[in-house]
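Some structures are shown below for you to check.
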Structure P
Amino acid sequence: MLPRRLSLLWFLVVLCFSQNVLADAYGDARAELIAAYQAQDFETMQSAAKKALLARPNYPRALFNLAYAQVLAGESGGALDTLNFLADMAVEFGVVAIDDFAPLRTNSGWPAYQERVEQIIKPVGEATVAFNVLASNYIPEGIAVDDEGRLLLGSIRYGRILRASKSIELLSDARDAGHWSVFGMRLDGSGGLWFASAGVPQFILAEDEKPSRSGLFRLDLASNEIDQRAELPAAEDSQVLGDLIIADDDTIYTTDSLTGVLYRYSVSDKEFSVVVDSGTFVSPQGLVLDVGGKHLFVADYVGGLHCVRLADGRVERITSPDSINTYGIDGLYRHGNELVAIQNGIQPHRVVALALSDDGLSITGSRTLARNLPEFDEPTLGTIVGDSFYFVANSHWNSFDRNNNLPDGLSNPIILKLPL
């Protein structure tokens, strides 16, 4: 979890995941909001916060910004209403400990809100530790479980892939294999492991050159050799393929979390083609196919869930009730007619199962599988095996300092298992 006491400006200045994010309506509204905050013009700040919510309806950080603008403008009742709206989604930003929200403490509704917060931050879920991998400062991301129940785990920091059961075996090392940080991983059913890789700044062997390189790689699990490489063509902007899904023997879909592009990769042709160009998604992360393989569900970290029709690339927003928030999704998977999502972009972090409508264009219900567990430190990606969900509980992504160094004493990678 994030520290309980943070600078309020941190909430206003939200991390950008794409260079074009500042050009959209939300970015414009956020810039206006920050300028108004710095000028102590709280009426304009409220107006800008509402504009941001028009651009991204029910976006948690935008709702927090509105509550903050309201309390600064002396509208305690409105601020508490906004915070309760966030609480309806089981989202809270630690306002109980933030001094600028002190005026709310005299409101008659404050004790009830405090009680709601206490319920929201209570750990939820019957997760068990499936693997505790002895690998210091590993910064895990990609994960798979093979047919023998052995864990395959990739590293952002070292660009390694380990196989773990009773012992740990090094399968691939970026120093020798020629790839970079290891992101999403998928077994192909033919003795191979496809994974996305990119030369991000957190990679210990990262070069100073810009832009960063990225691509897809296949590791042959019999020989532990990389037998297929597919690097994205060089571009002016950095590229980071963060996740992938294997559609069939010849087709892989993958998302670039920086440029927003959704790619189709043909294994036989060794070529990438664009399914959805930049400008639609801001920061696409997890992706999963529907039952028929005709549609792709894509989680945009700051844009919510979308359905892509693969025949023509048409994109439709997946709607949900106000009480179900679909922002901040990193890993995304399907179990029957439910989407299993890891949300590390809202507080507290959680794993949820989202029930899909028959047409796949709306969320009809939600189950919280795990929330705010003691092992959590930015959970990231996972994998479904039968009726069980395995996922990285403690990636430590938020432990990097501004120079991409890590502190001592980080816990080893913990893989949790949840019943579905």
Structure Q
Amino acid sequence: MQQYSTQEIIQKESKFVLQTYPRLPFVLSRGKGSYLFDSSGHQYLDFGAGIAVTALGHSDDEVVTAIQEQAQTLSHVSNLYHTAPHAQLAEKLCQLSFADKVFFSNSGAEAVEAALKFARKYARINHGEGKAKLVAFSNGFHGRTFGALSVTAREKYQAPFKPLLQDVKIVPFNDFSAAKAAIDDTTCAVIVEVVQGEGGVNSADPQFLEALRLACDQYDALLIVDEIQSGFGRTGKLWAYQHAGVQPDIMTLAKALGGGLPIGATLLTDKVAACIGAGDHGSTFGGGPIAASAANVVVERTSSQSMLDYVNEISSYLTAKLNALDLPQIVGIRGLGLMIGIELNIDAKPFYEKAYQYGILILTAGQKVIRLLPPLTITTGEVDQFIQSFKKLLTENAL
């Protein structure tokens, strides 16, 4: 393949790629472990992990081997035929969660679309017409396709594409009195993130989730938990809902599941699955052999008790280091496990845009929150390196 300079690649991207993402001014060429490298040879300590995707780090040996071995035997046949990897993956996901069945897709937004469709079908089968309302929460983020966007309470994302789905009610996050008023006989489902990623790294109160579960049971509405960003050990438990001891009826997964390859999953109980038949939903690529083979490695590794224990240990170390920073811009540190929000008293975006100049990559979550989603395999030495660079970033760019 012809080699291009950094500037040539950036120019081609600007000319030929639809400009829906403002990208940083370098070209990444490879990654290993917690580090990424650009085409000019610069190294970056990655505390974003591809937005919680590369949970095992970049180019993990086991993931790479699984992809290579599967690609050499069978890459794609569609869902008209049986293959082993997706059946094995579905079994693992069900054994490790509340679920009885799995539907595979290619992304988080697709997983949410499937969840919303399944909820509507369940309500229609069991209650007839008129039970179609979806309840979602402020600062939530579930994706940008029409259904997912409809339950994402962001006016700037929704406004250009209205009208969206009807019968959607947005209520304040962690406000059960408002949720209780919204959930009634016309509600088919409630969708919630246990930890809001894009919305500011806000954790749901366990009592709030318990109350949602009770209200859904009262009105036979389905509780959908969106664990696209918080799943696979990110919060120190395999699933974030386990912190509250509340089981959903449907769970949406993606991001870390594929180890870097696109795959989404919608997990559901038998009572919901009984309402879904052949032809009700589909996906040409969903659960394909290569992505499913990579996902089998991810699930096996992230569900191990040793991995979960390590996440809790290293997250405590990182959080302690962050809390020890005596910097005027920092208001507070919050989150669960290795899903961390650093609230500032000024805009976070300038720090995100300049972090690469200090050899680190970070994310934002709203206007004044820096979000950290490092690989679950991050080491104490890498945490120390990050803290040193992060402190320099905030100190040298203080306003």
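We did not get these values from a lab; they are worked out from the coordinates using the rules stated. The model shown is predicted, which means the values in this text are computed figures rather than measured ones. Cβ atoms are built from the backbone, for glycine too; each structure is taken alone.
Quick notes on this one:
- FRET efficiency 1/(1 + (r/R0)^6) of positions 126 and 318 (r between Cβ atoms, R0 = 25 Å, to 0.05) - highest-scoring structure of P, Q: P
- Source structure of the calculated read-out (helix-only ellipticity at 222 nm (-39500 (n - 2.57) for each DSSP H run of 4 or more, over all residues; to 500), -5500) within P, Q: P.
- Structure responsible for 13, with relative contact order in percent (Cα under 8 Å, 6 or more apart) calculated and labels P, Q on offer: P
- Structure (P, Q) behind the derived value 21.6 of mean count of other Cβ atoms within 10 Å over residues 190-197: P
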